[in-house]
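Quick note: the coordinates plus some simple rules give every number you see, no bench work behind them. None of these values were measured; they are calculated from a predicted model. Cβ atoms are built from the backbone, for glycine too; each structure is taken alone.
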Structure 1
Amino acid sequence: MKVLIVYDTVSPTRLTEKVAETIGGVLKEKGIEVDSFYVKDANVAILKNYDCLIAGAPTMAFRASNDMRKFLESLPHEDFSGKLAAAFDTQIQSRLSGSAVKGIEDKLKKLGFRLVTAPLIAYVEGKMNQMQLKEGELEKTKKWAQSIAETLQSHSS
């Protein structure tokens, strides 16, 4: 089972990247092959070499970051049925913040991916340029990644 993690990160503290790295670390510990790319370095053509795509971005102006939306729009409109996927985002905990994962999941489903789990929302706090993950969010991320690993391992056996 090969997993591709594509993420965007925009804050100086690179919080979404930390979440992506945590997910990748847990999957690797579980024996899953993982490659992780910053969205601007991700090559759409290599997606066919992976069984699962995990896409994540910060919530910006009520939706996924511009670069993540561009990446998802650049995916070929071929059928990705049989491929698995999951989405995550980082956001301020507020009913007014919107959600990056909703748009990411909608696009993945339209392309034929099958979502393997509910999305991960990692909450952040602090002032601009000094944002940090809220206490407990990396532990939540590890549990989310462990559940993905279990699901992927059951699909590969």
Structure 2
Amino acid sequence: MKIELNKKQYKELVHSIETAEIVYAVLRDMVDMGKYDKKLTEKENIGKYILRFAKEFGVENIIENFEGENVASEKYIDYILDDLYEYDDYIFWDGLATKLAEKEFFNTYSEEEIINMDVAERYLKCGELEDKYSKEFEEYGIDKLEIIERLDIKNN
């Protein structure tokens, strides 16, 4: 089988593979080495293969030679990391808003009230709470967030 790519498609393919490598490297290093090591190796192998064609596509500026192999250049990796940092930022704020909304929802309504709500009503109420937190974070970031220590009465 032969796959033909133009220069733009090739660059997008490289970008996708390098992004996947970075994500799986973090997963392997920070989450579970055993689970993600093989997946990362597979991404690295295809990345090495694809980068061999950078000169043919006229994009040798995105590679550098490291120990006899073509690898994505530091400058190109920084470009990819910019996208990933933006993604991480979005996921952080969105996830935090979701978790806080869920907490408030379950603290506001009893188990019986929740059981008696239809799915649409639960979704709407949680969505309103998520929107409230999202707006708060857009305006204040983490400035108003605090961890409140509770007094452990049982052990005192």
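Listed values, structure above:
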read-out: Structures 1, 2, by distance in nm of label points 7 Å out along Cα→Cβ at positions 10 and 114: label with the highest value; value: 2
read-out: Which of 1, 2 yields 2.9 [distance in nm of label points 7 Å out along Cα→Cβ at positions 2 and 146, calculated]; value: 1
read-out: Of the structures 1, 2, the one that 16 was derived from, the read-out being relative contact order in percent (Cα under 8 Å, 6 or more apart); value: 2
read-out: Label whose coordinates, when mean projected area of the Cα convex hull in nm² is calculated, return 17.0 (choices 1, 2); value: 2
read-out: Answer label among 1, 2 for the case where log10 I(q)/I(0) by the Debye sum over Cα atoms at q = 0.13, 0.15 Å⁻¹, for residues 34-97 alone, calculated from the coordinates, equals -0.40, -0.52; value: 1
read-out: Answer label among 1, 2 for the case where helix-only ellipticity at 222 nm (-39500 (n - 2.57) for each DSSP H run of 4 or more, over all residues; to 500), calculated from the coordinates, equals -22500; value: 2
read-out: Entry that produces 2.6 once distance in nm of label points 7 Å out along Cα→Cβ at positions 42 and 90 is calculated, selected from 1, 2; value: 2
read-out: Source structure (of 1, 2) for FRET efficiency 1/(1 + (r/R0)^6) of positions 50 and 122 (r between Cβ atoms, R0 = 25 Å, to 0.05), computed value 0.05; value: 2
read-out: Which of 1, 2 yields 17.0 [mean count of other Cβ atoms within 10 Å over residues 106-113, calculated]; value: 1
